[in-house]
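The data blocks that follow each hold one structure.
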Structure P
Amino acid sequence: MTIDSTYCDKKRLFSISAGSSFDFSNVAKFKTACENLPIEAEHIELDMNNVRHIDSTALGMMLLMRELVRERNLTINIINTHKSVNDALNMAHFNRLFNIA
């Protein structure tokens, strides 16, 4: 599956988007995206618009991303979640750890 990332210098926004299945098959690409986070970035968006399936591996990747940027005090927003993905995130109490829009 795909993981794409973009950076908007004007907004200092680093965006990561996942394909239809956010799972173990995305580990390497997600890690690479996180490693490419520009030093100037102030905000991260994880766009879940295409995601229909999420597993525990993806939840772990999101927690690792959070830990990697914790000392930089970046805001992390999870956006465009579909109901099933939103339900999974809430069951895992990710709504306490991330801004979910």
Structure Q
Amino acid sequence: MEKYSVVIERPAEADLRGILRYITDTLKEPTTARRVYNSIKATILGLDTFPLRNRVVSDEQFAAQGLRTMLAENYVIFYVADEATQEVHILRVLHGRREWQSLL
């Protein structure tokens, strides 16, 4: 079984920092912020094996690009797995209630 390289793209990295900052500063819950951040990051890094196990989005335009999703905490991780290069590109990490189509 070959492992994939997991690449967290800049927008996704900014999303992760934003989640950490929001929970820490706005909600005043630094312990929860760190737990949520670590949980999301562990889920992302777990995509190094079997990244195709998650569903392709139902939106036709994004499905044609191979965009997949998975859940972590209250957040949706959007990513593309490239079988040719054995890479997973994490594109965004968005709260589950956000209108994601306009953000990708």
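Only the coordinates and a few stated rules stand behind these numbers; no lab work does. Quick caveat: nothing in here was measured; it's all calculated off a predicted structure. Cβ atoms are built from the backbone, for glycine too; each structure is taken alone.
Work out volume of the Cα convex hull per residue in Å³ for each of structures P, Q, then name the structure with the largest result. If you can, show how the numbers build up before the last one.
Details: P: 84; Q: 93.
Of structures P, Q, the maximum of volume of the Cα convex hull per residue in Å³ occurs in Q.
Hey, relative contact order in percent (Cα under 8 Å, 6 or more apart) derived from one of P, Q reads 27; which structure? The structure behind it is P.
One of P, Q was used to calculate semi-axes √(5λ) of the Cα gyration tensor in Å, for residues 18-65 alone, giving 29, 15, 6; which? Traced to structure Q.
Check the numbers for distance in nm of label points 7 Å out along Cα→Cβ at positions 2 and 26 across P, Q and tell me which is largest. Could you put the intermediate results ahead of the total?
On the way: P: 1.3; Q: 4.1.
Evaluating distance in nm of label points 7 Å out along Cα→Cβ at positions 2 and 26 on every structure, the highest lands on Q.
Going by distance in nm of label points 7 Å out along Cα→Cβ at positions 34 and 74, which of structures P, Q comes out largest? Don't jump to the answer; show the numbers that get you there.
Working: P: 1.0; Q: 2.1.
When distance in nm of label points 7 Å out along Cα→Cβ at positions 34 and 74 is computed for each of P, Q, structure Q gives the biggest number.
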